[in-house]
Every structure is written in structure tokens, then in C-alpha cells.
Structure I
Amino acid sequence: MKIGDITPPSILSLLRAAEHYGADSNMLLARAGLTPAQLRDPESRIGLTEFMKLGAAAIRETREPALGLRMGEMNRVVDLGLPGLLAMTSPTLGEAFEVLTRFETLGGRCYRGVSSFVPSMPAVVFYSIAPYNEYNRFVVDSVLSCWQTLAETLTGESDLVQEVHIEFPAPDYQNRYQDTFNAAVSFGRPENRLVLKPEAARLPVLQAEPLLHQQLLAMAQAQAKRLAVIETFTGRVQQILGPLLHGHTPTLEDTASRLGIPDWTLRRKLKEEGITFQALLDNMRKDLALGYMRETQMSLGEVSYVLGFSTPGAFQRAFKRWTGDTPGDYRRRISLSGRQS
């Protein structure tokens with residue numbers, strides 16, 4: 001299975017930020033196995049594995065650990081594609097964030113979860129991508145910073161953020177957050193959250209256009225429906241399993257509850273597609289494990305946690321069953337192969 005995918009505007013946004021620090025875009029694309037032609041195709045969906053490679057290469061090349069904050073500051077409404085245009089034509093900032101998060105998957109999908117808007121606070125919440133490393137911190141930084149930039153661009157107002165909550169511990173560049181957000185920033189929180197000032201959600205959007213908004217809304221709904229149609233029931237279950245994996249093993253009962261169907265219906269639907277729940281879970285863990293071991297520097301303990309194993313030892317036994325190698329031997333073999341190629 002794929003970890004997820006993303007559309008070309010997000011790739012281009014990352015490249016602009018890297019170029020700001022003097023990086024060569026073509027070289028970064030080559031390192032990630034991408035071509036400029038892929039970024040010119042409006043129907044292209046680029047795997048998150050390739051985006052991970054690109055982000056990690058950009059951080060190394062620029063030597064800028066706060067690259068994500070800068071990327072968010074440079075973000076434009078059009079970089080968010082159709083959801084961005086929906087936000088730009090919304091009546092209020094709160095409604096803009098509502099449609100932006102509701103149609104987030106049109107611009108990118110990740111098995112780990114989806115963002116949400118909490119109008120009662122008001123706040124925009126980005127799902128957990130723990131455990132954190134240099135790349136994962138970059139992703140959180142870019143998303144939260146982008147949301148602040150978007151709020152200011154849409155309303156023409158500044159000083160809209162009341163608090164910023166960040167899930168990971170304070171990094172070495174923590175002083176950069178104050179420059180970006182001009183608000184109280186706290187680390188080690190339960191979730192990644194941009195908390196707006198109470199009145200911010202009611203602010204009018206400068207380019208609000210009701211008729212065009214309705215037209216764009218119909219287009220977004222149609223696109224979302226097309227994406228849903230091409231997904232198998234197995235794919236829907238994988239999307240549910242992703243956020244449930246962290247730190248524990250999801251059960252069929254958990255998953256059926258999230259889907260709003262009885263346990264027996266879930267078993268039947270999967271059987272019709274030629275797979276059992278346990279086989280699906282095992283295959284998903286295997287594919288994700290191989291991707292993490294090949295494409296990231298996550299420790300074995302981190303990979304074990306993300307995949308929901310009770311202990312690193314349980315993960316190592318499963319990995320040996322899948323590949324015939326221990327995780328350490330597999331990573332060393334892949335590393336050696338890469339140096340020889």
C-alpha cells in the first residue's frame with residue numbers, strides 16, 4: 001500500500017522554499033526520483049514516499065531545520081489547489097478553514113489521518129505523525145505556518161493566532177517559532193493545533209464570492225466522489241487503520257465501529273475482495289515497515305510504535321517473517337546496495 005500521495009502544487013511550494021536558501025530544484029527532484037514533467041501534470045498524484053525523500057534532501061541541502069516554517073510563510077492560496085480556491089471565496093475565515101480541511105484529501109492523502117477545524121475554539125488541528133524526526137517536524141511546521149499565512153492572506157488582517165500547540169518536544173530552532181507566529185507556542189502538547197483568537201473565525205474573507213463558491217463547491221464534491229469511487233473497500237479500511245495503529249494493534253471491532261457497520265459486514269465486504277482483516281493488517285504493516293526502513297532514518301523502536309507492535313521484539317519477529325532478514329540487516333543491505341549503485 002502507499003503511505004499516501006500529494007499533488008504537484010505542494011511539491012512546487014517546497015521547491016520554492018528550498019530555492020530561497022539556494023538549493024537546486026532539479027537536483028532535489030532527481031534525488032527524490034521525480035521529474036519536472038510530473039509536476040506539470042494536473043492529474044498527477046505523487047507518492048508521499050517521494051515527498052519524504054524530497055523534504056529530507058531539501059533540509060540537508062539547505063542546512064535549514066526550520067525550512068518548514070519558511071515554506072508555510074511563502075505559501076500562496078493557489079498552492080492549495082481547489083480547496084484553496086474554495087477557502088478564498090468563502091464568506092468568513094471559519095468557513096474557509098472548514099472547507100479547506102473537509103476537502104484536504106483533494107490536495108493530499110496520508111494514511112495517518114486528516115486535519116480538522118474546531119469552530120467552538122476556534123482552532124485548526126493537524127493529525128499526529130509521531131514519532132518525530134527532522135522530516136516529520138518539517139511537515140508540522142509547514143502546515144501550521146501555512147494556515148497562519150492563509151488566515152492573514154484571506155482576511156488582510158494580522159495577529160489572528162492566539163496559541164500554537166505542537167506535539168513534539170521543543171527543537172533546537174525553537175526561537176524561530178516566535179518570529180513566525182507572534183503568539184504563545186508550546187511544545188509536547190497532545191496534538192498539533194493552531195488556536196485562533198475568538199473573533200478571527202467571524203472575520204470576512206476579502207474575496208468572498210457566493211456564486212463562484214457554490215460552483216467550486218460542486219466541483220470539489222464531484223472530485224471527492226471520484227476519489228471515493230476508485231477506492232476499494234480494502235482501501236477504506238486501510239485509511240481507518242492508519243490512525244489506529246499508533247501504539248496498539250487495531251481490532252476488527254474497532255475498525256467496524258469507525259466505519260459505522262457491524263463486524264460481520266466488515267468481514268463479508270473484505271471476503272468479497274479476497275482478503276481477511278488480519279491479512280490486510282499484516283500486509284499493511286509489512287508494506288509500511290519496508291517503506292520506513294528504506295526511505296527514513298526512523299529507529300526500530302519508532303517504526304515499531306508507528307505500526308502498533310507491543311514491543312520492538314514483536315516487530316523484529318514479524319519483520320523476519322516478512323523478509324527473512326532482521327530489520328537491522330535489511331537496512332544495512334539496502335544502504336550497501338545504494339552506495340554501490
Structure II
Amino acid sequence: MLGLFQRKDRLIVHGEAPYNAEPRLDRLRASFLTDQADFYVRSHGNIPDIDADDYRLTVDGMVATPLELSLADLKERFAPVTVTAVMQCAGNRRADMLAVAPVSGDPWAPGAIGNAEWTGVRLADVLQAAGCEAGEERHVAFESHDRIAESDTRFGASIPLAKALAPETLLAFAMNGEALAPEHGHPLRVVVPGFAGIRSPKWLARITVQDQPSDNPMQADDYKLFPPDVTAETADPAAGHTIEAMPLNSAICEPARGAALKAGRHSIRGYAIASDRAVARVDVSPDGGRSWAQARIEHDRRAPFAWTFWEIDLDLGTGEHEVAVRAWDSAGQTQPAAPDDTWNYKGYLSAAWHRVRVTVA
């Protein structure tokens with residue numbers, strides 16, 4: 001397996017400490033399953049060095065039988081499950097909102113996303129073994145081994161109990177048949193398909209069932225969606241919308257922004273994602289949205305939380321072209337036309353038409 005610094009050479013690094021990086025879009029589009037070395041990394045602090053043999057997971061809170069489980073316990077006591085699902089940062093495509101007005105956070109292009117086969121055990125099975133009973137107002141809080149940058153606080157987040165009990169939600173120890181790399185959560189992480197990556201903590205230390213969301217700053221104060229008139233100075237976290245499910249989105253991976261092409265027929269390729277709905281259609285425009293053509297789509301129907309690949313061949317004449325893409329989901333919903341429509345000071349949930357300008361000679 002490649003070392004961390006070798007993997008960095010393959011990624012566009014936005015920050016060294018915490019380490020945050022994304023792949024080039026052509027590499028992202030090269031395979032339906034994203035290799036670990038090409039998978040984006042979002043860290044909020046240090047990358048812990050954890051010995052898998054000494055690892056222990058605590059399960060406590062509103063359960064009948066608190067548990068302490070080793071990695072071997074998890075693998076021996078619970079049935080292994082593999083789920084193909086996208087992991088995506090809530091700030092994916094933030095750079096498009098940054099082009100409208102200043103926003104906080106790393107300037108992610110459309111590469112803060114990846115699709116993998118996650119192998120582990122169902123969180124529901126572990127909670128059942130601990131004697132957890134379903135309750136409408138209950139939440140499952142996670143605490144990790146990493147510490148938030150410039151803080152002594154461990155990373156934490158939570159999800160509603162109903163999502164924790166969903167069959168797709170995992171405690172994962174492998175990606176694409178390989179043990180998790182350190183930057184991807186070795187030895188154990190949560191995988192919550194359809195939700196923002198912030199709800200899938202890495203380096204998991206503790207699971208607590210409780211009657212309210214986590215009070216960790218990552219849950220209580222951050223990853224909140226605000227209207228465009230709210231600023232960092234006026235934002236009240238209690239009034240913000242907690243980001244969980246991710247919106248319908250799509251992106252052009254090839255050709256690259258600013259590419260110089262020869263006149264003629266070109267293959268335009270990218271991805272689309274609709275969280276827990278299906279991508280029903282993808283339209284591509286060679287002229288900024290004045291005209292559209294329907295792309296071919298490729299999706300594994302057995303993997304509802306995976307992404308959809310799309311491709312179309314377009315004739316491009318000489319001059320400048322603004323190629324745009326928009327997706328439609330199974331409910332007939334589509335994306336907003338411009339990032340101005342959903343701009344917010346944190347740059348979250350950027351999901352307007354993705355546009356790429358190219359020059360054809």
C-alpha cells in the first residue's frame with residue numbers, strides 16, 4: 001500500500017495540517033470504484049496512529065448492555081456486509097460559491113467525493129447486541145480518536161437513530177477489499193450512505209445512544225446551512241439547518257476546465273449523485289445552457305447509494321465553449337442554474353449546474 005506522502009503526490013492538497021486533499025477529476029472519473037490513493041481526504045485535526053491489535057470500541061448510553069469490542073470481536077460476532085456508496089464532503093464544489101463571494105473553508109473543486117465498496121458490519125447489529133431499543137427522539141453519537149485542530153476536543157458527530165438502524169449504515173474496516181488507510185480511518189470508521197461525510201467519523205472510539213444530538217462542536221456549531229444574508233458574525237448555530245442528506249449534484253470531469261481542444265467530436269464525461277434517490281437523467285449543454293442534449297448514464301441498480309457515471313459525445317466548433325451539466329432525479333427535481341441561488345457564507349452544498357470553459361481551435 002502506498003505511503004501517505006506518496007499518496008499526496010496524486011492529490012491536490014488544500015492543507016497539510018489538517019491534511020485535506022482531492023484528486024484530479026480525470027483520475028476520479030477513471031473508475032467506478034475510487035481507489036484509496038485517489039480518494040479525497042477531509043481531516044479536522046491529526047491523523048491518529050492506531051494499532052489494530054490494541055483497538056477497542058466502546059458502545060454505551062441508552063443501551064441495556066454496554067459493550068467493549070476489539071476489531072476481532074466485530075469480525076467474529078457480526079456478519080460481514082459490503083455496501084457500495086459515495087462519500088462526499090459537505091463542502092464539495094465550494095470553489096464555485098467562492099467565485100460568487102468569499103466563503104470560509106477549503107476551496108474544493110468537484111473532487112471532494114468518491115465511490116467505494118465499504119466492508120464492515122451493520123451498525124444496527126452492534127446496537128441490537130447492546131440492547132438498544134428504537135425511539136423516535138434518540139440519536140447515535142460518535143466520538144473519534146482524532147482531536148479537532150487548535151483544540152483539545154476529540155472529533156464527534158451524531159445521526160438520528162433511524163439512520164443508524166438503516167441496513168446501509170456500517171462500521172467499516174475496509175475499502176475496495178483493502179484495510180482502511182490511516183487517512184481514511186484505520187482501523188474503523190462509520191459509513192453513513194447518503195449523508196455528508198461529516199456524519200461518517202473516522203478512527204471511531206465510542207458510540208453512545210442518547211436522547212439528543214451530540215454536543216460536540218462539529219455537530220452543535222459547525223456544518224450548518226444558513227440563508228445568504230447570514231454572516232459569520234451573525235450566525236446562530238441553533239438556528240442553522242444541520243446538514244445530513246446531500247443534494248442532487250453532478251460534475252464534468254473531462255475535459256478539464258481551461259482545456260485547449262481541436263475542433264471536432266469530443267467525449268464529455270462526469271458523475272452525478274442523488275443520495276437516496278436515483279439519477280433519472282443527465283443533460284449536457286455546449287453553450288452555457290442555451291441548448292441541451294441527453295447524456296448516456298451508467299449506474300449499478302444494486303447500489304442505490306453509489307454515483308452515476310454519464311457520458312456524451314458533442315461536436316465542438318472553433319471558439320470558446322461553456323460546457324454545462326445538470327442532473328434530474330427520480331422525483332423530477334433538478335439542480336439550480338447558478339451558485340448565486342444557494343450561496344452561503346460557509347460554502348456548503350454547492351450543487352448548481354457545473355460549468356467548464358474550454359477553447360476549441
Structure III
Amino acid sequence: MYALSAYNYQLPAELIAQRPADRRDQSKLLVVDRRSGQLSHQRFDVLGDFLSPGDTLVVNNTAVIPGRLVGKKASGGRVEVLICSFNGNGRPSAAKANPVYECLIKAAKPVRSGSSLYFDEQLSARVLERCNGTYIVEFDADGDFESVLNRIGQVPLPPYIRRSEELQAPCDDRVAYQTVYATEKGAIAAPTAGLHFTSELLARLKTNGVAIVAITLHVGYGTFRPVRSQDIRHHHMHSERYSISAAAAQRINTARAAGHRVVAVGTTCVRTLEYATGACGRVAAGSGDCDVFIYPGYRFKAIDAMITNFHLPQSTLIMLVSAFAGRERVLRAYQQAIKRRYRFYSYGDAMLIV
């Protein structure tokens with residue numbers, strides 16, 4: 001149960017989704033019953049058939065920033081920068097009030113502290129220091145930094161999305177790789193379980209008595225950091241910023257007190273709710289840094305069901321899903337999804353675990 005190898009599976013490369021479904025809610029939906037182990041193959045737009053009046057659907061309203069920047073070093077060598085943490089203004093440096101962010105940097109040769117980076121005539125940067133595999137970078141923008149970033153930054157798609165030119169052209173990732181309810185800027189990756197919702201589907205759910213509650217967790221690098229420890233209990237999660245309003249906490253707590261289900265949309269919502277819930281089972285309003293690592297053996301306090309995508313082998317995400325539904329049951333469900341040609345990962349199909 002604690003061995004990293006226990007969370008491995010073989011996935012044909014052609015099942016890694018390279019682009020979103022033509023319509024968000026037309027993706028496949030694999031429904032998994034935790035108690036009976038029964039599997040049901042559906043389509044996402046019938047989600048309402050599995051929800052009841054009074055259920056509370058909790059969504060993550062974080063918004064992905066165009067935080068991938070391609071530029072050059074002073075030597076002329078190509079450099080790629082990915083902003084890992086973003087809060088609008090960044091934290092000011094000691095010298096001046098330029099935005100400063102934790103970043104990943106990819107270059108042919110390691111980038112040293114003090115190095116200057118150039119992106120276009122309105123944006124340059126200076127590497128301040130290296131810290132645990134990431135870099136602290138100070139940006140110098142001619143004008144408003146966020147406006148410049150929105151103009152030249154790219155959507156930071158996961159590395160397993162590798163499109164040919166003919167596949168790339170018709171897909172607007174700035175729209176597709178964002179949930180329809182994204183309002184709070186700060187994520188470097190989308191909470192992908194939410195990509196399946198349309199405004200029309202959400203409206204139908206509300207009409208049928210399902211409450212929709214938004215919380216925030218800004219997805220950061222830690223969610224995707226590979227697990228290196230052969231014993232998963234030794235893995236340490238990086239923290240991610242979260243926020244739960246008093247109104248959201250009250251609505252969730254009221255629903256649970258009335259005996260209604262709390263359905264988390266995505267592993268980000270699961271982690272946030274579990275982190276913010278005390279032993280008494282009540283969600284506490286507030287904000288801070290969430291670093292909870294959920295793997296089999298964990299006792300859930302806050303959720304009754306969850307919607308999630310299909311995750312990479314040996315990732316913290318498949319470990320979380322296994323903690324909720326059982327490792328063997330999850331791996332069997334994945335094998336059935338592979339057999340039925342489901343699409344995997346960020347732009348792929350979905351699971352509903354009840």
C-alpha cells in the first residue's frame with residue numbers, strides 16, 4: 001500500500017488527450033461505486049442523474065495565468081520560465097517594488113544567480129537565487145506587469161501535451177484550459193476535473209436543487225512534483241495557497257449537518273476541504289497554505305463523493321483517489337477505462353466516485 005510501485009499502470013500513448021473534447025460536457029464519465037465496486041459508463045452531461053437535491057458541489061474557482069515565458073539569456077541562449085506562484089503583485093524585492101516570483105527555469109545550461117533574462121522590449125528579469133530546484137526571479141516590466149504577462153505569456157500546458165502544428169491551430173488553450181467559473185488568478189495549471197462543466201450544465205444542476213459552492217486553491221508546482229521516495233510516506237508536498245470564505249464554509253457545514261452529500265470537483269477541492277476540516281467534521285473559513293498529502297490509510301472528514309480526471313501513474317493524485325476509493329478498485333477502473341478507450345490526463349475524460 002505504501003510502495004511507489006503499487007500505483008503504477010501501463011497506458012497506451014495514444015490515450016493521452018492532446019486537446020479538449022469538442023464540447024466540455026460531452027466527455028466520457030466513468031461512475032465508480034465505492035461500496036459495491038460497480039462501474040457505469042456514462043457521458044458527463046448526465047452527471048445530474050447521480051446527484052440529489054440538497055447535494056453540494058464544491059468547485060475550485062482558481063484561474064490559470066499565462067505564466068510560461070520564452071526568452072533569452074544575456075548570452076543569447078534560449079530560456080523558458082514558468083511562474084510557479086502568482087498573487088497578482090508578487091512580493092517586492094528589498095531594492096525596489098518589482099514583482100518577485102518563484103519560478104522554474106529551463107535552459108541548455110544552468111542559470112546562475114544574478115543572470116539577466118530578456119523576453120521582449122517590455123519585459124526583462126533577473127535571477128535572484130536558486131532554492132530547492134526552483135528560482136526566485138525579479139521581473140522588470142515597462143508598464144503593468146500583469147498586462148504584459150497577458151500579452152506575451154503562454155498557457156503552461158503539461159509536458160505530455162505534444163501537438164503537431166495541424167492539431168495546434170484550432171485549439172484556443174486560453175479558453176479551453178480554464179474552467180467556466182474561474183475568477184481568482186493564481187494557478188499554473190487548471191483544476192482539470194472542472195473543465196467538463198458548461199454554464200448550461202451548472203444551471204441545470206442548480207435548477208434540480210444542487211448547490212454550487214466555490215473555494216480557491218491555486219494549483220502550484222507541488223501538485224505535479226514527482227514522487228521520488230519508494231515509500232510514499234516519505235514524500236513531502238509543497239504548499240499551495242487556498243481560501244475558503246465564511247459563506248462557503250457555512251453552506252458546506254449546513255449541508256453536511258442536514259445529511260446531504262458534499263461532492264468535491266477535483267483533487268484540489270478534496271485537499272483543500274480536508275485540510276480545512278477539523279476533527280469535528282466542520283470546515284473552517286480562512287486562507288493559508290495547504291500542504292496535506294492524502295494517500296491510502298487517510299480517514300476522510302469532509303467529502304462524500306468526488307469528480308476527478310484520470311491521473312498519471314505513481315502521482316500524488318492517483319494516490320489521493322486510491323485513498324478515497326481503494327487502490328485495487330481504482331486500478332481496476334483505470335484498466336476498464338483503457339479498454340473502453342477513455343482519454344486520459346488534463347484534457348481527458350472523467351470519473352465520478354460515489
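Each reported figure results from applying straightforward, stated rules to the coordinates on display, with no laboratory input. A quick note: this is a predicted structure, and the numbers were derived from the prediction, not measured. Cβ atoms are built from the backbone, for glycine too; each structure is taken alone.
So here's what we get for this one:
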| item | result |
| --- | --- |
| Among I, II, III, which structure scores highest (criterion: distance in nm of label points 7 Å out along Cα→Cβ at positions 292 and 332) | III |
| Of the structures I, II, III, the one that -18000 was derived from, the read-out being helix-only ellipticity at 222 nm (-39500 (n - 2.57) for each DSSP H run of 4 or more, over all residues; to 500) | I |
